[in-house]
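There are structures below to look over.
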Structure 1
Amino acid sequence: MNDLRFHVWDVFTDTPFAGNPLAIVEATGDLTTGQMQVLARQFNLSETIFLMPPRDPAHTARARIFFPTAEIPFAGHPTIGAALFLARRDGHAEVVLEEEAGRVPVRIDGDRAQFTAPVLPAPHGGPVDAALAAEALGLSVDAIGPHAPAAFTGGPAFLYVPVRDRDRLARARPQEPAWTGLVTRMGVTGAFLYDPDLNARMFAPTAGIPEDPATGAASAILAAQLLANDALPEGTTRRTIRQGEDMGRPSEIGFEADVAEGRITTIRISGNAVPVAEGRIRVPPP
């Protein structure tokens, strides 16, 4: 195996050069974890997904997902992008990916895909000091609200920081040393900021992602943050999360959550994706 075919798709958008870019690598299962990590660092995008033959022949593909710095068990924009790539390549109407977090079914509808989150979110890391969160993001304490900040996990773990309005959301920036102190203490991948209209930003510089244009996993786990703050009623809630505008890469993430008797039962995330590049890349030494 001397080289591998790769593709770059922009995800959570129907416009090339917007949304969140994703590297999709067609692999055979022979790559080591170290080789995949080297390739992810080479692409240096927020995430790279490696597609391999499934363990269960009833499924579409096995998938492993990497930040530039580490492997993660599940992520949203790689799931959407890879599913639409496989649907276009092989004519699938439904895709099932074997991710490290579990089986992820994805429904295809033209140029749009919707996945069901493989893990329901749970609280993570204990109470969050709002003053420390504000300091770590270069905001005043009165910018935080109306919800209470908290951390949740659903595969990866994120800190959720509500910001009172769009202007203050646009001004947020990670500030050291408070930033590293906060994410280390909370044990999170990054911080997902959102305003009352669900405009959002996600920072994860310690994971090699200064800012992410669209974060599907964090958008799914957001359901727990909304429920904890009485912002997710019984039944099905459908919203659109807008992210990436402050980076010049606007993204739209479809969010759906089902709640029954005060508990989240299902979370679905949807979006579009478009191809922008393809080629071949050498296999790094083992």
Structure 2
Amino acid sequence: MRHLSDQLRHHASSLALAGVPSPRADAELIAAHVLGVARGKLLLVDLITDAQATRIRELVAARAERVPLQHLTGTAPFLGLELAVGPGVFIPRPETELLAQWGLDALAGLDKPVVVDLCSGSGALALAIAHDRPDATVYAVERSPDALKWLHRNASGTGVMVVEGDIREAGLPVGVDLVVCNPPYVPGGQAVPEEVAADPPEAVFAGDDGLGLIPSVIERAAQILRPGGRLGIEHDETHDLAPLLVPDFTAVERHPDLAGRPRFSTAIRKA
């Protein structure tokens, strides 16, 4: 038997030496995963078995090699949900929760809204909106076969309708109230954290300037949104989407992320 508190101190130190940004939190989340308890319940655990200690050590070693924590635990939190994730699908980030919350606020006062999540990946945006608005009809569009495996798994039993195909061609309804999208937008060649490098490149990078797909997102949104319908797109902090949006949209706004950097833009479909 081993004392959990001693194990956590040791593993947090190891992760810190490896350059992991949140070593204590990651050590605790790995231990909670192995022990099958909530992170907040770890204080109630004194002794762990040798087998549990070995498994925690194995996962910590993988994390020290910068394997994403979410790949080790198999889940990613998103706006109160736990999404299944793994190799082949983009791991949702806390910054995208801001876009999801904006989308929910945009739906306030609408009865039985219709929502489309383009480039859905794991389904984070679609599922967060469907969870908070069970009266909504929500479509999640994705083309990657690997990502679709995770999307179908997460959407199973939720009512979210998965649409397989390219966003430019997939069959979608018209008269939609809200379109949200977290597309690939990182400029090619830009350095990214090691954890981001574990995401599928097609879900991260989009041409030399990062705008390889966003014009198509805007064009498709303009096709399916009703007049007065709203669009929200996540993008790189260097992007100004206003010139792309103004032909078909009004009330263009840029919104900051948790660090105060421009992270997503919103607009309203013109009449």
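Matching task: -6500 is the computed value of helix-only ellipticity at 222 nm (-39500 (n - 2.57) for each DSSP H run of 4 or more, over all residues; to 500). Pick the structure from 1, 2. Traced to structure 1.
One of 1, 2 was used to compute distance in nm of label points 7 Å out along Cα→Cβ at positions 86 and 110, and the answer was 3.5. Which one was it? It was calculated from structure 2. Out of 1, 2, which structure matches 52, 34, 28 when Cα extents along the principal axes in Å, for residues 38-197 alone is calculated? That value comes from structure 1. Look at distance in nm of label points 7 Å out along Cα→Cβ at positions 174 and 230 for each of 1, 2: the largest one is in 1. Which of 1, 2 yields 18.1 for mean count of other Cβ atoms within 10 Å over residues 54-61, as computed? It must be structure 2, since only it matches. Determine which structure produced the value 30, 21, 17 for semi-axes √(5λ) of the Cα gyration tensor in Å, calculated from the coordinates; the candidates are 1, 2. Answer by label: 1.
Source structure of the calculated read-out (relative contact order in percent (Cα under 8 Å, 6 or more apart), 14) within 1, 2: 2.
When FRET efficiency 1/(1 + (r/R0)^6) of positions 94 and 142 (r between Cβ atoms, R0 = 41 Å, to 0.05) is computed across structures 1, 2, the figure 1.00 traces back to 2.
Largest in Cα Rg over 2.2 N^0.38 Å, for residues 134-245 alone among the labelled structures 1, 2 is structure 2.
Bear in mind that the values in this text are calculations on the coordinates, not laboratory data. Just so you know, these numbers come straight off a predicted model, no measurement behind them. Cβ atoms are built from the backbone, for glycine too; each structure is taken alone.
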